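Just so it is clear, none of the values below were taken in a lab; they were calculated from the coordinates. Worth saying up front: this structure is predicted, and the values here are computed from it rather than measured. Cβ atoms are built from the backbone, for glycine too; each structure is taken alone.
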Structure 1
Amino acid sequence: MNTAFLFPGQGAQRPGMLHELVDDPAVQLTLDEISDVLRSDVRLLDSPEALNSTVSVQLALLASGVATGRALQRGGVTCCAVAGLSVGAFAAAVVAEAISLKDAVILVRSRAEKMEKLYPVGYGLAAVVGLNERQVTAIVDSVHTAASPVFVGNINAPRQIVIAGSIEGMQKVLEEGRRHGARKAELLHVSVPSHCPLLSSVADSLRLQLNSMQLKAPKFPYIANVNARAVRSASAVAKDLADNIAHGVRWHDATIVAEELGCNLFLEMPPGHTLADLAEENVPGVTASVVTSDLFRHVLRLAAA
């Protein structure tokens, strides 16, 4: 099987996630490495209380993704491409060896702190299911104002669109979406307006930090968030890591690109399941699974055969 590694973004977190990772030396080594950079134990970031913080959530997702990806690689699983949604892109870049884990930790912590500081209340994300991109875009354009900004964010599937912005603006879009026949239209458990121009200053800050870091060409294709292209240069990875926070993510297109690269097994790193679900539903001919302990052992047996 040609395997793509998928790394989930904010919203996938759950209490205890770092204590439920697969049993492999690579996991503990990765968690220790991150703890050294943070100067505190990263394993403390998955408590219910800690996960109320965007900073803890994003660092925990980075830790979970990199630790599991490295464990799979250590077990002999060959990766043909990586794709990470939002903060998951940083884990993807580390596993592809385009950026060091230390630098990724520094960037993710900075990214999350700035996001949290900019919009502490009154903003976030929402999902509209059952309408297409054109329909949602038209509703957003009719509702958006400077006082209640709202934007199209992620295109997760042809009829699963995430919007970002003020709660007030999003509520109006959700109401209109239901009126136009949306199957589901609801706020998500994300308290920052990711992937829209409201976070341009965060992208600018990340760009400056990345300019002082040494990135390398990824060992295998890194599929970008912003344009869903398979990129193979250090500069292209750096550009996507900086820019994705202020632009919509074309996630569905990214999974189609992975399939076109020959990937036919999509493995989603814990604690997520949404990316595997989306691939199963919307990318014909691929198998998609979440990396549980049982699946991890099974995949390693296949890699060793």
Structure 2
Amino acid sequence: MPTPFASSADINAKTVTFEAIAEGIYAFTAEGDPNTGVVVGEKSVLVFDAQATPGLAENVLSAIRDITSLPVHYVVLSHYHAVRTLGASAFSKARVVASLATDQLISERGAQDMESELRRFPRLFQGAERISGLTYPDILFEESLKIDLGGRRVEVIHPGAGHTGGDTILWIPDERVLFAGDLVENGATPYCGDAYLHQWPVTLSTLADLDPERLVPGRGGVLKSSESAQLAIESTRRYVSRLMFYATEAVDQKMGLSAVYRYIRKKMDQDYGDWVIYEHCMPFNVSRAFDEVSEIPYPEIWTYERDQKMWELLEG
């Protein structure tokens, strides 16, 4: 019998928090589940990341209706992963915004990623039968895009590769609020299965240079000061850098993937073992680090079959 994914044991409902972090700017968080941002202008609303299913997205929409009757005109995708994109259909009048690189990744590997994630995260995809298919963007940009919500301008930026090749952030300069997507985590393990690990720290430097006073990470609680925001950026950078450092050490010693996995777990469990989704992420993260150190620069597509084969090898 195949060894179940660590996430299959995650069955407990999470407490949702919908909080104002600046005037007209809100964070929808749920104890380490994927976060969503909401920005309200004078004419319309923008949502940053759409949740995993229409049902979960409707929870966000219900929270929005408690604060405004304005229409949701934009849904910005931080990247292509199913947990961030497949709920977008709940915002039926919104236009979906994504980087050109994210659009290419949806076309290239979105279907495989959807099947893979549905099987990895059963709790997050309850109600998956309502998913109508992949979410494709209506508005594309290459490096940056400014959106006017009426009396409020926001900047949608592709700062570089990291968590994926198409990562996108939302920056609100007047209030110095940053929605970082999964480029930055707070007390949660960065998922690196589709990452560009050499580039990720460089991209994080771009985020640090913005010097946000509020930062909403991909997972975990909101950082509500410049100091705590910089700490979250640095802790994410440190995790990614250590993962690559130990992978390089192990591959240089001619270890195979299983041995590399045991080597890295021994080095990192004590410092990161209590982070959210650590047990789930580590096999995927080490697999990607092993590949990148082994000069496979472009992340291999994760399919359910590949997931199972890798998990059985490392955790079976």
Structure 3
Amino acid sequence: MQRFDLSDVERFAHVDVLDEAARSCSVPFRARAADSRRPIVFRHLDRYFGPVNVTHTRLDNFYGSRSRAVARRDGEPRLILTMSDGPYTIEQNDRCDRSGAGAIVPYWSLAPMRLEATEEVEARSITVPLAALGLPHLFVRDVLMRNLATSPLGPLVSRYLRELSALPPISEHHARALTQPTIDLLRALLTTAGGDEFLSRQPLSRTLGVRVMLYLRDNVTDRSLTADALAAHFGISKRYLYAVLAQMGVSLGDWIRAERLDRAAQTLENPANALTSVAAVAHRSGFADHSTFSRAFRQRYGCTPSEWRLLTTTERANLRPNPLH
């Protein structure tokens, strides 16, 4: 994991340092201020999951470009998908995207490109070698510069990219373990967006576990969340659902209960919720009644929810959650 903040650099050197940082990216380009009269904002987090590069950048008054000559010399073609929370211009192959917040735009290193932010914006990008995707170049070319956020897997990929970029530091071994699921998910996004049922069949199957877990995290506090409902949502049998989760080392009931309890613990320790009753916290966290919640909470944390509220941060940190069976 590498962090870069232009505010740590003397202002007179901003353009030179920014350009040097741009030239050292996995897909090198040149960078400068969009308006030489205004200061540049560029705060950048860069991390790798095997050959997959994930970046999280806050930028303003930024202009980047990659020339045709540089693109032609590219020895390892890569695909880039960028998602922003505001107006961020991406231009390639005579197509220009200014769709703004929530868009997911794919482009590649094989052609010239232009990037521009004229007001402060937050952008997340994921870059992967085309060879790792295993898709025909002609197929990839046809989906470039589309807004893939509107495709069936768009919202899920948006969530996944946010989670990847927000992960705490992890070992190289664990980072590499995320490589193939990430590539499979990107391949599924591209093939479903491109409308190729044959190409999408395998990546959709291989990413089922990732998609199930992301859905679980988004809906864990819903009291109607059951194995039957989950299987129905993904159009699979309950038996196959359990098999997919078992391959990931996940026991559905234990996972749901532990996640709900951990979220409840975070709610209880937040001073902003000091006037919220324990029963209300239990309800919000997905528990049907107060007594069931309190028993499960004591089993996991060794104290009641009310006692947990009174502990200091250090005391809570010393209480390791117990596994649930």
ask   = If relative contact order in percent (Cα under 8 Å, 6 or more apart) is computed to be 17, which of 1, 2, 3 is the source?
value = 2
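Of the structures labelled 1, 2, 3, which one yields 1.7 when distance in nm of label points 7 Å out along Cα→Cβ at positions 12 and 292 is computed from its coordinates? Don't jump to the answer; show the numbers that get you there.
On the way: 1: 1.7; 2: 3.2; 3: 6.9.
Corresponding structure: 1.
With distance in nm of label points 7 Å out along Cα→Cβ at positions 28 and 140 as the yardstick, tell me which of 1, 2, 3 scores highest. Walk me through the intermediate numbers first.
Numbers: 1: 4.5; 2: 2.7; 3: 2.0.
Max of distance in nm of label points 7 Å out along Cα→Cβ at positions 28 and 140: 1.
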